[in-house]
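Undergrad: Pasting the structures here.
Just so you know, all these numbers are worked out from the coordinates, no wet-lab data involved. Everything numeric here is computed off the predicted structure, so don't read it as measured data. Cβ atoms are built from the backbone, for glycine too; each structure is taken alone.
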Structure I
Amino acid sequence: MAVTATPIFAQTPFVKSLTLAAQTACSTRAPTATASLAGANIIELTAVSTNGLRIDSIDVKACGTGISTANAANIVGIWIWDGTTAFLYDEILVTAVTPSASAAASFKGSLVFTQPLNLPAAYKLFATVGVTTTAAGTALQVTVFGGAY
C-alpha cells in the first residue's frame, strides 16, 4: 500500500528587517540562556510565529547615514533560539567598502539556504555584530526572506 504525503506550503511571504545601528558587539559564540541575551547583545530578529517560518535567505546591507562613508569590516551572527537558549547558527562576513553616490554600491552580503531553514512555531532568530556599529558609517541592516506557515 502506497503512502501519499501532502506537501505543506507557506501561507504568506515573510520579510523582516533589523537595523543594527549603534549596536554593541557581542563577545560570545557560546549557547546563551534567554535571561542573558540582552546582556550579551543578542538582538531579536524574528518573533515566534503561529505555525513556524521557512527561511530562504538572510541579507546584510551596510546602511550608514553617510552615502559615501565606508563601512567597517564586521561579522553578523545569526542565532536560533529554541525558547530557552540561543545557539549561534551561522555567520555572515562583512567586508569594508567605501561607497559613493554614483559609482560604488555599499556592502551587501547574503546567506542563501540550499534547503530552507524551517523554524518551529516557538523558535526565533536573533542577530549579533562582532564589532560595535555606529549610525553614521558602520550601521548594518539584516533582512530575512521566507514564508510563514
Structure II
Amino acid sequence: MQPPEQGFSNRRNFVRVAAGGIGLCYAAALGYPVYRYLESPIEKVQSLAVVSEVSLPEARKLPLGAALMFKFGSRPAMLIHHPDDQWVALIAVCTHLGCTVQYQGDKDRIYCACHGGVYNARTGGNVSGPPPKPLQRLEVKLTETTVVVSRLPKTA
C-alpha cells in the first residue's frame, strides 16, 4: 500500500503538467494573431513584387453581377463585374487575419466568413467587423479579348 502523500504528489504533478500544457496552448493561440499583425511589411511587399500584371482572357465572358477568383502573384484576388458594367479588382485577403474573402452579389458586398468582416464591393473599403484596413485595390484595363489586372501606380 502506498503512503497517502505519494499518491497526492502524483496527482498534483499531473495537474501541474496539464495546467502548464493548457497555458502553453492558450499563449500560442494569443501569440499567433499578434505575430501576423506585426509581420514584417517587407515580406508582404515581396510577395506582391514578383507579379505586376495578370491577363485574364476568360474574364471577358464574366456575366454581370459575377466575380472571378484568380491568383495575383502568390495571393488570391477577385475580379468583380458589377451589374452596371463596372469592373473592380481587389486582393481577396482579409486585412484582419488573412482569410480569403468572398463576393456576395445578392448583397453587393465582400464578406469574410472567418470573423464576419464586411467590405464595400466597389471600393474595397472596410464597412463593418474587425478588419482594420480596406482591401488592396488593383487596376483593371479592358481590351477586345482580355481583361488586364495590374497594381495601381504609386502616387507621390
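Undergrad: Which one of I, II has log10 I(q)/I(0) by the Debye sum over Cα atoms at q = 0.17, 0.19, 0.26 Å⁻¹, for residues 14-69 alone, as calculated from the coordinates, equal to -0.78, -0.83, -0.99?
TA: Checking each candidate, the match is II.
Undergrad: Another question, if that's okay. Between I, II, which one scores greatest on FRET efficiency 1/(1 + (r/R0)^6) of positions 62 and 86 (r between Cβ atoms, R0 = 25 Å, to 0.05)?
TA: The maximum falls on structure II.
Undergrad: Between I, II, which one scores greatest on relative contact order in percent (Cα under 8 Å, 6 or more apart)?
TA: Once relative contact order in percent (Cα under 8 Å, 6 or more apart) is worked out for each structure, I has the highest.
Undergrad: Which structure, out of I, II, was Cα extents along the principal axes in Å calculated from, if the result is 64, 38, 20?
TA: Clearly, the read-out refers to I.
Undergrad: Then there's this: Supply the structure label, taken from I, II, corresponding to helix-only ellipticity at 222 nm (-39500 (n - 2.57) for each DSSP H run of 4 or more, over all residues; to 500) with the calculated value 0.
TA: I
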